[in-house]
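Each in structure tokens, the structures are laid out below.
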Structure 1
Amino acid sequence: MRKFDKNRTRLLIICAKKLITNKLVTLFTSYGYFVDYVTTRKEGVQKFLQHKQGVVIIDADLLPRYPKHFFNLFRTNLSNPKILIAAKPEQHLHLYPYLNNGVYDIIQVPLNFENLDFILRRLVAHDTLTARYEFLYLLVKLSIISLPIWIYFVVVITLKTFQP
């Protein structure tokens with residue numbers, strides 16, 4: 001495998017409609033993502049458990065009746081996956097409550113490329129800010145944890161230096 005393929009962000013598309021899948025695969029590949037796509041929910045879960053993609057796009061027709069458990073399955077195996085739902089405009093009202101269950105956004109079908117570009121740029125910016133926050137949080141946490149050790153070293157060095 002080439003190094004370029006290793007460094008690309010993986011994306012999973014779970015969609016039974018070939019036309020939508022082909023358009024999404026073409027678009028996201030052109031943006032630099034490594035795209036995996038499957039046609040059933042079961043294959044999607046297996047592929048996700050295998051590769052742990054950071055972004056998952058699910059067709060609204062493939063969602064289970066109560067998808068909260070389905071979304072929790074993704075969050076259990078990866079701390080913060082971005083889940084997007086591809087849906088027709090008449091399905092949006094039914095899907096809005098899922099935004100509280102871990103869905104990042106809803107993609108309108110038929111695909112509006114300007115809207116999809118905006119969603120993708122916002123997703124990348126959010127991902128960058130989240131990574132930066134997690135890094136700074138870890139840095140501060142480690143600094144606080146190691147503070148007693150540094151205080152001990154300063155006290156020992158000070159006592160050794162000023163001893164007669």
Structure 2
Amino acid sequence: MRNLGLLTSGPAPLPHTDAELERLLVMLQQQGRNGTTVSIGHSRDANSVAAAEAFASAWRARGCRVSAVVDWPEDAASWLRQARRLTAGEPDAWVIAAAVEGFVQLSRRLVHSTQWTARRTFAFAALADARCGALAGPGVLDGLRGATSEGAGWAISGNEVVLVAE
């Protein structure tokens with residue numbers, strides 16, 4: 001796998017908002033994922049860590065289970081260890097708080113080495129970035145959904161990020 005981290009460096013994720021967090025919780029409930037087990041993945045920057053911690057706390061407060069919280073660097077040899085940890089125990093859904101560069105590379109490893117699917121994955125606003133679909137490759141992130149900082153929904157379709165209806 002080609003390492004894209006050095007080629008496409010972008011801004012670090014912004015701090016998450018309450019509206020963003022609430023929208024993610026609602027999205028998981030609407031998809032029949034309330035009360036189910038999620039694994040949470042995040043970049044190592046402070047804002048991604050804080051977003052992951054906030055989601056884990058809110059999800060557990062609703063009586064739901066978090067099976068794993070996995071972090072990764074923006075640049076790694078293969079991301080295989082992180083991919084396996086994130087998918088261990090076959091969670092019902094995944095929640096991602098990350099910068100584009102590291103997650104795109106991890107997502108390619110997830111597709112090639114695990115049973116992960118973007119359609120069961122929900123993300124914070126930092127991944128509502130047009131670079132995601134193009135950098136990950138054809139079909140890798142199709143169906144990835146998330147929340148904007150204002151609390152709207154978005155999804156990746158092909159190489160585009162589209163806003164979704166409430």
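Only the coordinates and a few stated rules stand behind these numbers; no lab work does. A quick note: this is a predicted structure, and the numbers were derived from the prediction, not measured. Cβ atoms are built from the backbone, for glycine too; each structure is taken alone.
Worth a mention:
- Per distance in nm of label points 7 Å out along Cα→Cβ at positions 73 and 129, the highest-valued of structures 1, 2: 1
- Among candidates 1, 2, the computation of helix-only ellipticity at 222 nm (-39500 (n - 2.57) for each DSSP H run of 4 or more, over all residues; to 500) that gave -10500 used structure 2.
- Origin of the value 14.1, 41, where Rg and Dmax of the Cα atoms in Å was derived from one of 1, 2: 2
- If relative contact order in percent (Cα under 8 Å, 6 or more apart) is computed and equals 17, the structure in 1, 2: 1
- A value of 2.4 for distance in nm of label points 7 Å out along Cα→Cβ at positions 17 and 65, calculated from one of 1, 2, originates in structure 1.
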